[in-house]
Structure I
Amino acid sequence: MLIYKIFRTDEWTTLQTEGETLGAPIDLNDGYIHFSTASQSQETAAKHFAGADGLWLIAVEADRLGSDLRWEISRGGDEFPHLYRKMTMEDVLWAKPLPLVEDTHQFPEDMA
């Protein structure tokens with residue numbers, strides 16, 4: 001199953017340059033890296049990144065994260081994937097721009 005992380009351009013650049021990251025400021029504050037499923041990603045973008053341009057959608061295979069990935073109750077009682085270790089470039093399957101068009105982020109059609 002693919003899970004997704006939304007990064008700002010500088011956060012994505014840091015991961016590419018350093019090869020690992022503890023995530024965005026909210027991740028550092030909470031002590032884990034927030035991910036979303038395909039069905040949760042659009043709401044995540046609208047809630048936490050409203051109006052933000054220059055975003056990247058990063059896909060990760062959940063099964064490859066092992067026991068460091070925990071599914072925990074969050075927004076609306078849904079279980080969200082949380083990573084309790086550094087995210088590495090080895091975790092990344094692909095990264096695609098998440099353009100903002102008329103105040104709505106445009107997600108890739110193939111993000112099953």
Structure II
Amino acid sequence: MRYMLMHKVNDADPAAWSPTPEFLARMGGFMTEVNKAGVLLAAEGLRPSSEGAAVIRAKNGTQTVVDGPFAEAKEVIAGFAILQVRDHAEAVEWAQRFTALFDEIEIEVEVRKVADFG
């Protein structure tokens with residue numbers, strides 16, 4: 001089963017976008033571990049909404065484009081990973097291990113099953 005883990009941080013918190021060398025070392029170790037476990041399909045970090053973000057909304061055939069930064073949004077998606085795991089419980093376990101890396105900032109990880117239409 002494929003699961004997407006999306007982590008959210010406070011878009012206005014400078015610490016969320018300026019990782020320390022210690023954090024980068026912890027993240028590197030985690031990425032090595034998840035990769036060696038053979039469950040990592042893709043992972044990327046994202047930049048703050050002030051650096052080239054946009055939201056496009058469509059309703060009744062009309063589109064609205066809002067460019068970042070998103071002052072009204074407290075939390076934004078800061079990155080994602082797609083994992084190939086046995087079940088939901090394993091996806092949640094990896095998400096918990098990921099959130100344990102963060103001790104300087106508040107983080108939220110949403111775990112969602114990827115739709116399989118095949």
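If P(r) over Cα pairs in 5 Å bins from 0, in percent computes to 2, 10, 18, 20, 17, 15, 10, 5, 2, 0, which of I, II did it come from? Value 2, 10, 18, 20, 17, 15, 10, 5, 2, 0 for P(r) over Cα pairs in 5 Å bins from 0, in percent corresponds to II out of I, II. Given 15.9 as the derived value for mean count of other Cβ atoms within 10 Å over residues 51-58, which of the supplied structures I, II does it correspond to? This value belongs to structure I. Which structure, out of I, II, was distance in nm of label points 7 Å out along Cα→Cβ at positions 11 and 27 calculated from, if the result is 0.7? Going through each structure in turn, the value belongs to I.
Structures I, II were shown, and Kirkwood radius over Cα pairs in Å, for residues 35-74 alone at 12.9 was computed from II. Once relative contact order in percent (Cα under 8 Å, 6 or more apart) is evaluated on every structure in I, II, the highest one turns out to be II.
Given a computed value of 15.1 for mean count of other Cβ atoms within 10 Å over residues 19-26, which structure among I, II does it belong to? Traced to structure I.
The numbers here are math on the coordinates, done by the rules we state, and not lab data. Everything quoted here is computed from the prediction, not taken from an experiment. Cβ atoms are built from the backbone, for glycine too; each structure is taken alone.
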